[in-house]
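Q: Each in structure tokens, the structures are laid out below.
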Structure P
Amino acid sequence: MIIQLIISGLAIGSVYSLVALAHSLIWSGVRAVNFAQGEVFMAAAFVALTALSGAGRLPALPFGAAVLVGVVAASLIGLVIYNVAIRTTSKKGFLYALGACIGFSTLLQSSAILIWGSTGEQFPAQISMVPLRVGSIFIAPQDLFIMGISLTAMIILYFFLSKTRLGTAMRAAAQNREVAGLMGISHRLTDSLTFMVASCLAGLAGILLAPKFFVTPQMGSMISSKGFTAAVLGGFGSIPGAVLGGLLLGVLENISAGLISSSYKDAISFLIMVLIIMFKPEGLLGVKGGRKA
């Protein structure tokens, strides 16, 4: 039973890791917190669902194309959030940017209610729902799919940040904005790109998790909080820490839900965040007072 709980915990944890990566990228690169991340998560799921089922005269797209449409939509929303909520308020202080993001979050959620309604829609499963049996362990194919796509996204992110010019520019700006500026790296370009990449990750997370739950305008709020908790657990701003924090949080939540009660699952995640802030505020892989990229 424990192994089964760990495997399903790794699946939801990989989604937390994607959202945690989004939070960590933005914090390390832009020194901002996007509290509209959950709504980007939600919007991508709705856009992908609409593309998958067709809308009006638009034909229904295959799953892969629908995912691409949803992720691109998420990246564009992220770009708008940066230019409207972050760039215009950055000189006024952190609280102004925070308030602008919260306002954007409300705007996106209200827009989703107007467009798709408040009751939610079922995202059709693309993978068999029949569990695979390995000895005495039952594994949901959907969980394996989520873990596989999440791992692929993380590998692509690693190569993008370490092997491409744009990724190197993002890392340089994250480590020292002043020196990066002197080298001719545009802060506006790297900040915009950071928000777009982070939003792609959050959007992909929303699409991956959508078949397991109803797609609703409120679906992103809790997941964004869990991703934030995972980022804090691993070390806010640390890329490896975000991955580790998400996986650990997913496993701990799932084990507690299976062995104790699912009623305590959400409470445990926030208890973990409080304990980390109290006793190890830099997180598991973070560095005191330093940026990570």
Structure Q
Amino acid sequence: MQAASVAVLSATRSNTAWAAESKPIGLELYTVGAALTQDPVGTLKQVKAIGYDEVEVSGFAKLTPKALRALIDDTGLMCPAAHLQFGFEDTAKILQQANDLRVPYAASSILLPEAPTAGMAGVLDKLNKLTADDFKKIAELANHIGEQSKKAGVQFAYHNHAHEFRDLGGGKTGYEILLAETDPALVQFELDCGWMITAGANPVDYFRRFPKRYRVIHVKDFPASTKVTTVMGGPGMPHPTQLGEGHIDYKPVIAAARTAGVQHFFVEQDPPMTGHTPLEAAAIDYKYLRNIF
């Protein structure tokens, strides 16, 4: 580990020794994905050393799901959730991965009305063109995945980005369609607060209106220069920064989330980071969030 990383981790841990007595804070492992693939054991130990109590899996670091879960357990971290490729791979295969990981929550990353055949650039283009009818089809797909997940002992959750909040006419958005047309018994929502705010919506409003739909959330920040947008991809697509260094005040968001019954709070900062290693950024994120819990 670089000397700077050691300093950041040590300082963070010493200031938060009481973390185990407070509300658990988790890290979405996508944040440190490259390091995790290169050194799974060392990276998980560093995540634990920062102060994180739990992690959300996103990718398997060239390991089997069972092997990755074993390493997480050995580190003393909890793992209540995973981001899996629903809609891109066979659902039965994905649910087997969820069971191998022993996670109660499994979230989609992106859902489309039909299985994607193009690369990621093509997928992003499709996201920006989804219609109201498309979102109704996605809701139907989510219900189907949720039903299969329930049979497998897993709670399915839909994860948002910014495109769901584009005005489809008359103030209707894709996100509102998804909330209205998915079965609460089958489909939860993993609210990505950063993307929702970037799209011009307010997580506090949704926690108050739909408290039973949210048990897992993502916490991320964007620079103060970020403009409101619902467009995914392209040169103008916003890129996250460290918590507390952007424009989002998470105090009211976290308060509303806890009132709504959210159980798992995962920091997610998309790489690459500027001026920090992913683990250094994760330490900064942790310190900010712990200070407002």
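Q: For which of P, Q does FRET efficiency 1/(1 + (r/R0)^6) of positions 151 and 279 (r between Cβ atoms, R0 = 30 Å, to 0.05), calculated from the coordinates, equal 0.20?
A: Structure of origin is Q.
Q: Which of P, Q yields 20.0 for mean count of other Cβ atoms within 10 Å over residues 31-38, as computed?
A: Only structure Q yields this read-out.
Q: Given a value of 18.5 for mean count of other Cβ atoms within 10 Å over residues 39-46, calculated from one of P, Q, which structure does it belong to?
A: Checking each candidate, the match is Q.
Q: Oh, and also: Using the calculated result 36 for relative contact order in percent (Cα under 8 Å, 6 or more apart), pick out the matching structure from P, Q.
A: P
Q: Using the calculated result -13000 for helix-only ellipticity at 222 nm (-39500 (n - 2.57) for each DSSP H run of 4 or more, over all residues; to 500), pick out the matching structure from P, Q.
A: Label of the originating structure: Q.
Q: Sticking with this structure for a sec: Consider the structures P, Q: one of them gives 22.2 for mean count of other Cβ atoms within 10 Å over residues 71-78 as calculated from the coordinates. Say which.
A: Value 22.2 for mean count of other Cβ atoms within 10 Å over residues 71-78 corresponds to P out of P, Q.
Values quoted throughout were computed directly from the atomic coordinates according to the rules given, and no laboratory measurement underlies them. What you see is a predicted model, and the numbers here were worked out from it, not measured in a lab. Cβ atoms are built from the backbone, for glycine too; each structure is taken alone.
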